[in-house]
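No value in this document is a laboratory result; all are computed from the given coordinates. Being a predicted model, the structure only gives us computed values, none of them experimental. Cβ atoms are built from the backbone, for glycine too; each structure is taken alone.
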Structure 1
Amino acid sequence: MPTRLLALLAVASLLAAAVLLMPEGPGARLRVAAGLAEGCVACHGEPAGLTGAHAPAAIGCVACHGGDGRTMDAKAAHEGIVLMPGHLADASRSCSQAGCHASILPRVENSIMSTMAGIIAINRRVLGEDAGPGLPHVAKLGHGVADSHLRELCAGCHLGQAKEERGPIGEKTQGGGCLACHLEYGAKAADEIKRFEAQPKETRAVPRTHPSLTVNPRNAHCFGCHSRSGRFALGYEGWHEMQGRPGADEVSGKRVRKLEDGRTVEFVVADIHHEKGLACIDCHNANEVMGTGAPVSYKREQQRVGCEDCHAAKLASVSPASLDPESASLLHLRARSLGLGERMGTTRDGDPLVNVVVTAGGARLVTKHDGRSLPLKPPMAACTQDRAHERLSCNTCHTAWAPSCVSCHTQYDPADEGFDHVAQKWGPGTWNETSGRFEAKPPALGVLREGSGRGAIDTFVPGMVMTFDRNREAGRAPDVIFRRLFAKLSAHTTRREARTCESCHRDPVALGFGAGALRFTARGGEGAWSFEPALKAHPRDGLPEDAWTGFLAERAGMVSTREGARPFRVDEQRKILAVGACLGCHAGDSSPMKRALADFSGAVAARSSRCVVATFR
């Protein structure tokens, strides 16, 4: 039978079925969407809120929600329906089905935000357990000490976690798969769902306004997960988590406010990019957020964008004719195009930056939410022409502050119960954590990468300075381990103004010694450094509670949550303090110190007879 005749017969059969299923009554009929008849809107009406490719007239309801749209029988129509499509468990039947976003789901499933592979590997290593075969995944966590610890305290923050509550993304929202970033409730949709939830189930009227889907997630979409751990979402907006609970008269909303989960935060200073109106997605591109599809073991392997990609004398770029399909689609969705003589910016590795425009006259960033055009400034000469500081990352000088928490204690209580975020149920036994001081202060500095090179200098904070009792059985002797590990942290508190020379070369916190009095004393033509810590020594290792390393001493073994990272060695401490001695008299921008940048040994040899240099014995 000819193909055309088969197609005509199929259409006739569908139309006949539609007539048979069409009950009496105005409006009670199958509607046509995307060329197929659907009965959903006959009962529920055609919702407002969805536009473009996701409008009901374009795609219908069944494409996302499942069910059977070819029947007017309510029970049959709702068979297999997905009320909240987009969770990773069912995304293959909704967002990622053929003809929609089929290539995205494999990328997201392999992303670090879905697997938590890095957190799992680090936690197992720190607690003295084997990393296990293959790439770790949160859905495959076991029930050993390390994994049970993660199941209860950490596994709530990953994309595979289902978003069960209807309503807008809030400060406590975690997980949700595609919904985590792309679900957007307008004021009307939010009001209707709130009234819907308040009604008795027997009399509920289905909301008429559907939440929309957005290609431009707001910072609020990131907040639920990223206001924890490194607290990037808090720091970016200038907020620091406080300890204790201030009185009601202290919570003004400007300097101190309470979060929806009960935590109290105080304002310190915001990231300069936040002050300029940049959202998270203005820096973090699609490949970085959703992944490229390649399995990754740690977050750093998924990071694609760095400061130097936008702040350089000459930015990398690609011509409009060479745009990849995804970048071209994103430009279209944002109603933007590249004009004559304009090129799209890319990272140094070639990743497209769809909101960066490069021309012969310079470069600019176009904000994704409101389309404002901001010039991209190249770094100052001091950042690029100073060989003495060529190992320093941008974070080293331009991080204003970072959250710092030391002296954590973790213990298992078999008599209580805890919530297992993987199994989504309560179970016997729970992990309890108590923390020490929590401060906002400039981060410590250390060496990030080892290998053939000397390593880069970057910012670190206490990551796991903790006492951990691995015993989970009542009546048995404690199985206590102690770790003093600092973690690499990009605090997202970038400022245009840089740290002073003294804040690195004469600050014991920056050097990893912890808070205290670092003094340079001159006697008999020689100078010596001494350090008096502010905090008491920890009984486990003798170091001050907030220290990463000892004063003019070295540490061996496991010292960081990142393999290869370490505090400064003794020889490096001496070099830093040798410069610090000079800064006691000479300002960082003085002529002697400028000469010292080019040739420190020569500057010391040509010093005045009144100068006293540091002597280390």
Structure 2
Amino acid sequence: MSKEELRKANLLIYEDDKEDFLADLQEKSIFHITNSRSSTLAEENPDLIPEEKFTDEEAEEIFKKLQNVVDLLKNHGESKGVLGQFIDLKTGISPKKYREIVENFNIGEINEIYEWQSELYHLRNKLNEHIDRIEFCEEWKALKSEISEFDKMKDVSVKVYKLTVDKDELKRKLKDIPVDFNIVFEKQKKLGVVFFIYKGFEEEFKKALADYDVEIVDFKEEKGKPSDIVSDCKKEIKNLSKKISDLSGKIAKKGSEYEKYIVLYDYFLSRMNRADVLNKSLSTSKVFIMEGWIEKENQTILQNLADGYDGVELNWVKPKKDEKIPVKLKNNPLSSPYEAITNLYALPKTGEVDPTPYIAIFFAVFFGFCMTDAAYGIILVAISFYLMPRLPEGRKYLWVFVGGGLLTVFAGAITGSWFGNNIEMAFPELSAVSVFRQKLTIFDPFENPLNFLYLSLVFGVIQIFTGLIISIREKIKSKNYFNAFANEISWILFFVFLGLFVVEKSDVFKFLMFVPILTIVLFSSQSKSVIMRLAKGGFTAFNGLIGFLGNILSYSRIMALGLVTAGLAMSVNILAKIVRDLVPGFGIVLAILIFIGGHLFSIAINTLSSFVHTMRLQFAEFFPYFYEGGGETFRPFGLEGKYTRIEKKEV
């Protein structure tokens, strides 16, 4: 229920030890490097900011080639199954294998595959050019003259057109002009025509065809007969196809080594990042100065690493009072998965409370009552456990779904929904489920929707009051007692007195309700002007009343989503029954297929809705009472892994 305690350090790294030390530091992945060039030290010593930008040109050049190599080989690599079609799964690599691949790296192999890609690209372009030539010349195969002869004719201008016109009409149109023509093809009301126009009659020819849709055909630099061109192109296509096939075969064989190339891709990406961290450091001609943060428990590791180099000096630094410290959340095993939800909003800034433990409680409960189907909850938990070993990067989210799924089982059981509340309608064979369901049911949302609404609103009141109490606690910790009393405490008292008045109908509570409202009007604003204080206080009171009402009513979405889930499940069962009754015999098979497909769709769509709306309740209704966020993520300088994941870190 807190944040990891971090220590600040700076490192003085001499030029000779720079490469090796940064490589070792990157492998440890324990040190968060800050941008020293925007620090106070840089402001005081601007001459320490180097003018040049540090780059690893060799790594950048190899990395660019590896990008192409990986793209070329990825379709030939080992299949990652159905999940891999939808999610970019990382490949697990042991540290030993990672090191072996990097140490045995051969630039010649990379260059060879890179050249294969260039050659393949060139061959395919050439192949497409020949296909286009065939498509173009195929229409003109009946033309017996060589195209190059057209330019050699004296006293005659040769034009080749495609035009939409009846051939008899064309003859009539040109009968008074000294023009000969040869209709090469007629296709879909279009004529392919070669015109032989005697010199001096070109303008009359153009006017004669001005009313028609005319397309000028350009044979470009083609020389032979169209039929010969088609024949030559087909031979060339056969030859190119063989070359492409042979080259594709080589590439496919290299696909078996795809894992090696993605390891190298990630290695050179990490190596470029080593150069990039130097662009965050200050330096002299011989020494680099880096600042950063480390978890308290890893201080000894960093100290031992620095002590192993003669050219590295480590100094522990006391942070300045208002310095922005990066944030790493630290929660118990039950709460830690919900750090993923906090991260989706923003990490707490320095000195701010971590909302994760509170999210852990409310998120699971709200999610469960939004889903409200016990069978759906069981399936969701089962799917989450199935995916955990296959999706290590998404493990936290899957634990969130496990928690939500377990609460869904509870919510579904007390509301009587197990694949809806009418599964026996489609399958009378499962009538025992109805008996079991009724024993556990406390209330049916369709028979008593108001009970569900009241429950949803109670959830809202509890969460909002929790937000107010957290805010009070934080203000008391910062010794802001008066502000806490004039705002959060007054609001809590108002709602307590309001609740007592509704229950007891006593004029005493009716009178007491106005005391906290008056306190808010008079003291919630700290303005020196009495008029401004009253104006701001009055607005705060009015806005607060409207805001609390709107926020609490927003929790009615829990009931709405719960009813939608139950209603959709019922509809699937009704549809299965209808199909079973309409198709005797085979109807049972169709009913089962509809049942399975319909409920899988319902689980998917309602899981998404429940997650999004539950998250919205945390961010829009709960957080504004006590949480702002804006902290910088603690991100240790480590090995990059776009495609790979090092499975076990060595001690």
1.00 is what came out when FRET efficiency 1/(1 + (r/R0)^6) of positions 299 and 491 (r between Cβ atoms, R0 = 30 Å, to 0.05) was calculated for one structure; which of 1, 2 is it? 1
Thinking only about distance in nm of label points 7 Å out along Cα→Cβ at positions 155 and 459, which of 1, 2 has the largest value? 2
Of the structures labelled 1, 2, one was used to calculate relative contact order in percent (Cα under 8 Å, 6 or more apart), giving 23. Name it. 2
Calculated from one of 1, 2, FRET efficiency 1/(1 + (r/R0)^6) of positions 147 and 355 (r between Cβ atoms, R0 = 41 Å, to 0.05) reads 0.55, and the structure in question is 1
Here helix-only ellipticity at 222 nm (-39500 (n - 2.57) for each DSSP H run of 4 or more, over all residues; to 500) has been calculated and equals -6500, so which of 1, 2 was it run on? 1
I have 0.70 for FRET efficiency 1/(1 + (r/R0)^6) of positions 59 and 323 (r between Cβ atoms, R0 = 30 Å, to 0.05), calculated from one of the structures 1, 2. Which structure is it? 1
Can you say which of 1, 2 returns 53, 31, 21 when semi-axes √(5λ) of the Cα gyration tensor in Å is computed? 1
